[in-house]
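Next up: some structures, all given as structure tokens.
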Structure I
Amino acid sequence: MKKMELELGKEITYPIYISSVILKQKPDKFGGITVDNEKEIFIERPLTEEKEIQTELGGYEIVNREEQLKEKDNKINQLRQKVEELEKKQFTEEEKKLIDHISLFLNIVTMQKFNDDYKEKC
């Protein structure tokens, strides 16, 4: 709890991304799951800094951002295809954990991309 900067018994009010490795564990007799590695959980904490918001974008900025988003989409799609190909093969437990971590990372990147898109629209 300390490593993740969480208070025992306090509600977590922001998104949490959990590795599929943790979700496959059997709950203990109290219904809880022990997390051995804090890297298997990603907590998306809100930014506390206030920033000045630009409300209008110039033509060049729009085109530039569109190209950046297309590049990110292409990279994400390529990585997803690789993950799908790898999932079809037989792997050791260690390799399976690595694939789960890559999948979790891709989900986090995708969520961040949607967050960025949403923030740009606001």
Structure II
Amino acid sequence: MADATKTLIDPQVSINNEILQVVPGSSAYRRGKGTTSVDVTSAGNGNTDIVVGKDVSSKKGYFKTSVRNTEQNAAQIDALKDLDGGLTLSINEGSFNIIMRKGSIINEPEFSFSNDSNVEIEIEGLPFQ
């Protein structure tokens, strides 16, 4: 059973079984259950009901994080960017474990030459399991 009193703050992120060293506090994800729309219908005389729909095009997992701009991270991100649809992303912390398969880096990572630069990456794939 999951611990309801423990905040998730320090996940281990792995892509294709290689640990990705992330900037603390920079990671976020969406499971990929899809967006839901709720619409009202009227039967007249003030009688209403709702119709619920699921947008299946939004049923994809999403993950974003930042890494420090080091030679090692730049090389790792460049190699991963070439594996469209070939990424398996794993996020683990304590008993919390989720996996995304068939992921791709969807943004064009920007590498800045500065003392404290970070590189943001965004990944989409199948919904997290």
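Upon calculation of helix-only ellipticity at 222 nm (-39500 (n - 2.57) for each DSSP H run of 4 or more, over all residues; to 500) from the atomic coordinates, which of the structures I, II produces -17500?
Corresponding structure: I.
By the measure distance in nm of label points 7 Å out along Cα→Cβ at positions 43 and 67, tell me the structure among I, II with the highest figure.
Structure II gives the largest value of distance in nm of label points 7 Å out along Cα→Cβ at positions 43 and 67 among I, II.
If FRET efficiency 1/(1 + (r/R0)^6) of positions 27 and 83 (r between Cβ atoms, R0 = 30 Å, to 0.05) is calculated from each of I, II, which structure is the one that comes out at 0.65?
The value was obtained from structure I.
A value of 1.05 was derived for Rg/Rh (Cα atoms, Kirkwood Rh); which structure in I, II was it taken from?
I
Given a value of 3.7 for distance in nm of label points 7 Å out along Cα→Cβ at positions 11 and 75, calculated from one of I, II, which structure does it belong to?
Structure I accounts for this read-out.
No lab work stands behind these numbers, since they all come straight from the coordinates. Just so it is clear, the model here is predicted, and its values are computed rather than measured. Cβ atoms are built from the backbone, for glycine too; each structure is taken alone.
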